[in-house]
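Bear in mind these aren't lab numbers, they're just calculated from the coordinates by the rules spelled out. Remember, predicted model here, so these are calculated numbers, not experimental data. Cβ atoms are built from the backbone, for glycine too; each structure is taken alone.
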Structure P
Amino acid sequence: MESLITVILVVTLILFAGLNIFQETLDAQNDLSTTWQEMEDLSGERARTQLTPISSTIKNDGGTVEVILKNEGSTKLADFDRWDVILQYYTDSAGYEIAWYPYVSTFPVSNQWTNAGIYVDAATAQVEAFEPGILNPGEEIVIQVQVNPTIGMTTTNMLTVSTEYGIQASTIITR
């Protein structure tokens, strides 16, 4: 009788362990499937995102860079605090600067950037009417960067913007 109880306990433990392993395998497959779907969604967002530089200007004696980018993709863009703005430029003293600028939602001060406006057409200052604060397809964003030290005269410089999806737009800026 004792050996029968032992056999039943061993069989019960083996079944419990097998079911536990099976459940863990199902959970791992579910996690893998969810992660794969998230990766495909992100890849789709990247494929549908395109920013095109329209114009770039240096203002305030080299202290401000203003760039207009157009959303020519089919993805709405926002979360500007997750964008990267990098400027490579030469100063008046022939120094070479490479800087990453943090986003601010207010007027930028030294070494910051902001969304200075979203427009249907920035050249005519026709402001967006649909979903304010979101860069919809076909709309243009004016990015304003405050630079210190200032950009030198007769220099060629480059500004790169990268969205939260990793889509980049670069433009050459001369002064």
Structure Q
Amino acid sequence: MSKEVAYNEYANEITEILSKGAFLTTEVDGVVNTMTIAWGSVGFMWGKPVFMAMVRPSRFTYQCIKKSGQFTISIPFKDMSAALGICGSQSGRDTDKLAAANLTTVPGKKISTPVIADCGLHYECKVVYKQEMSAELLATDLQEKWYASGNYHTLFFGEILTTYVDE
């Protein structure tokens, strides 16, 4: 069971929890993949609630989001550090991360991509804009700290179609 909530109802909790890890899930051609994210934001743009997720083009998830045009975010309200560790250190190209991390999914309510079962808070998102990062527009200290290899993120802005919590 789940209960629909306002997209920003848990804004304070999201900021703290996201830095410790959350799940970004995709589904393409019947294959579900999830990855760990620790960066992202919830906001309001273009008259819509939006979740901005950052994914590097080198990641398997990047191709999945590009193809499907959608993703879900599941924010854990309990300790899921072991599963987050697996999903953040293995590639969906080579591994069924859901099986490896002993995770199950629940079908999405408004999109075909599922959410992580019994996780906590869920966002279902449809991509409305994406932007590749540009090195010349990024502060030098951030380039040196996070992008020494040049593997910059693409920012995916997903319109939040529904938000709900597990009951």
Structure R
Amino acid sequence: MAKKQGWTGRVFEDFEVGDVYEHPLGRTVIAADNVWFTCLTMNTNPIHFDAEYAGKTEFKKPLVNSCFTLALVTGQSVTDLTMNAVANLGWDEVRLPNPLFEGDTVYAKSEVLETRESKSRPTVGIVRVKTTGTNQHGTPIIEFTRTFMVWKRGHVPGARI
């Protein structure tokens, strides 16, 4: 049987401005995700963990914690963008145009906006992307730009690429 190499992620040279990656994994958010993340991060707004309270708001049900939404959509993009990242350098222009609710399924895609060589580190490059998360109806629930530092080909520690 032939041994096949698995996906090892992109390196700096693989990114081109204008490329769009439809991230492959959707994720249905359950109540436990929302309550756990909200409590873990000490967010005391009851709209995230008190269904009775949330039922009296304009939304009529709990809202998913927006920091969870940011973390989830960032995580969905790792397979395509940052398996070989050195570091995240920043999230900018974070927008939450529509609410996310427990039971919704989140999908994400990213567009490469900019690439450049690192000025101080010759083994890495800098990539900036715009990522959009949508619910199961295609309604945008989060948009942001993210900048990350990623290894160049031949410099990923311990990698066989």
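Worth a mention:
- If Cα Rg over 2.2 N^0.38 Å is computed and equals 1.72, the structure in P, Q, R: P
- When distance in nm of label points 7 Å out along Cα→Cβ at positions 79 and 135 is computed across structures P, Q, R, the figure 4.2 traces back to Q.
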